[in-house]
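As structure tokens, here come the structures.
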Structure P
Amino acid sequence: MIMNGKKGLIIGMANNKSIAYGIAKACQAQGAQVAFTYLNDALKKRVEPIAAEEFGTSHIYELDVGNSEHMATIADRVKADMGGLDFVVHSIAFAPKEALSGSILDITSEAFALSMDVSVYSLISVVRQLKPIMNPNASVVTLSYLGGPRYVPNYNMMGIAKAALEATVRYLAVDLGREGMRVNAISAGPIKTLAASGIGDFKALLHRNEQDSPLRKNVTIEEVGNSAMYILSDLASGVTGEVHYVDAGYNIIGMADSTEE
């Protein structure tokens with residue numbers, strides 16, 4: 001199996017509808033051992049049974065990226081249970097609800113700073129903290145969306161954050177590449193997840209992607225998971241600093257095809 005013997009930490013899985021869950025399942029199916037983080041007690045109630053029943057692990061760690069104690073101790077906690085890490089999945093993003101609608105001109109500096117801190121800086125801080133326990137040739141994957149490089153209605157502040165996240169991937173790829181480690185992003189198409197529930201008129205987004213993408217469908221967490229597994233595995237040992245689209249091809253469309261078959 002492609003991931004046999006690999007150990008990874010999945011950061012940000014909320015439930016079994018999460019993209020992070022799809023990635024974890026794909027990695028497990030190829031032989032990887034995975035551990036998870038959870039944000040708070042409410043999410044622990046969701047993550048803990050999934051970890052135990054579906055992944056056979058009790059290795060779950062409380063991790064609020066805004067909590068300095070959590071960040072300072074995460075590497076030691078993981079090392080005590082798993083030793084080193086071969087891969088890390090960063091699936092964290094947040095923007096206040098008011099920053100996901102209306103005009104960009106109305107976004108406050110507080111909402112801007114919070115969104116960038118949680119959605120972008122957390123990748124840097126997580127990698128910095130975990131780097132001492134990351135094995136040679138380790139791989140990091142974070143999650144982006146087309147709303148970063150392009151305008152998407154109702155994505156607003158999160159689009160700005162995803163653009164910054166993709167730039168961060170490129171710069172981290174150079175820094176970690178000196179030690180043989182890789183950093184990439186997966187840009188998934190719209191999927192009904194807990195995080196997506198905060199995006200206005202999300203049903204229209206799903207419909208547009210299904211109608212206009214070359215494959216005429218929306219992608220699943222399983223499809224995203226399989227692609228991320230490849231990026232995380234040694235099969236992608238020559239791939240770093242990339243944004244890999246898994247969106248049924250929607251990102252290539254400049255104008256929708258209106259012809260009838």
Structure Q
Amino acid sequence: MEAVRLEPPADKPASDEGIYVYCIIESAEPRSFGKIGIGGRGDEVYTVHHEDLAAVVSRSLLMVYDPTRENALTHEHVNEVVMIDNNFTPVPMSFGTLFKTEDDTKEFLKDTYKELRDVLRKMKDKLEFGLKVNWDRESVLVEVERDYEEIRRLKAEIETNQQSSTYFARMQLGRLVEQALAEKSEAYVREIYESLQDSVIASRSNKVIGDRMIMNAAFLVGRDTANLFDKKVQEVGKRFEGKLSFKYTGPWPPYNFVTIRLKLERGTGSTA
């Protein structure tokens with residue numbers, strides 16, 4: 001689904017109030033989630049309805065929200081409150097989604113009712129967990145030297161003949177080590193995925209950050225198997241203790257698996 005955000009023209013900052021939308025839930029009854037709205041004004045977060053669907057919204061200045069840490073955390077916090085405190089499965093809207101009025105919001109729900117119901121059905125009782133894995137490069141290098149005979153041989157040759165060892169030999173050793181580390185990284189990641197696959201519905205690999213991170217993944221997990229997934233993560237963490245460190249987060253709404261975005265040119269919603 002194309003990601004096109006609803007926003008006023010950049011050269012005409014709006015000052016009128018609008019309706020900021022955080023997520024879509026399945027609810028026919030009006031709900032209120034507290035004064036936790038975006039913008040720092042303490043706006044009430046509540047629901048706007050069409051039949052059995054509801055948009056979780058708050059009033060807001062009709063403006064382009066910069067994706068600052070504070071704004072992004074507020075957007076995420078509302079979705080987490082909806083999910084954790086109320087046992088809903090929210091389908092997140094993309095950050096910065098605004099409508100001019102509640103009637104426009106209802107019209108969006110009406111126009112995309114079938115698609116939204118389908119997404120909610122697919123995501124019902126599903127949670128997202130994040131897993132980032134870093135490695136201890138020095139510990140892995142010890143393992144690499146142990147497992148790769150060619151690296152041991154070339155390193156010993158260079159150390160024995162330091163004065164006569166060539167630049168080419170050292171470059172060759174460096175290439176072999178980097179290749180071996182890449183193979184080790186791929187093997188670790190593959191083993192982690194295989195260890196978790198029986199407890200997840202789907203997974204998504206995201207870009208790794210920095211030299212130490214070898215895995216940055218999101219997992220879609222059923223509410224009824226969340227404890228099993230947690231157990232599997234703990235088991236695989238112990239298996240690689242001393243070599244890999246795990247940063248495990250969640251549960252979250254399924255940000256990496258579905259987000260409602262708007263297509264201005266058609267006035268319709270889509271999911272990605």
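Structural remarks
- When distance in nm of label points 7 Å out along Cα→Cβ at positions 71 and 167 is calculated for each of the structures P, Q, the largest result comes from Q.
- Winner on distance in nm of label points 7 Å out along Cα→Cβ at positions 31 and 111 once structures P, Q are ranked, highest first: P
- log10 I(q)/I(0) by the Debye sum over Cα atoms at q = 0.12, 0.18 Å⁻¹, for residues 39-190 alone from the coordinates reads -0.68, -1.11; which among P, Q: Q
- Label whose coordinates, when relative contact order in percent (Cα under 8 Å, 6 or more apart) is calculated, return 20 (choices P, Q): P
- Structure with the greatest value (metric mean count of other Cβ atoms within 10 Å over residues 135-142, set P, Q): P
- Each of P, Q could give FRET efficiency 1/(1 + (r/R0)^6) of positions 63 and 87 (r between Cβ atoms, R0 = 35 Å, to 0.05), but the derived value 1.00 comes from P.
- Distance in nm of label points 7 Å out along Cα→Cβ at positions 47 and 103 - structure with the largest value, from P, Q: P
- For mean projected area of the Cα convex hull in nm², the highest value in the series P, Q is held by structure Q.
Values quoted throughout were computed directly from the atomic coordinates according to the rules given, and no laboratory measurement underlies them. Being a predicted model, the structure only gives us computed values, none of them experimental. Cβ atoms are built from the backbone, for glycine too; each structure is taken alone.
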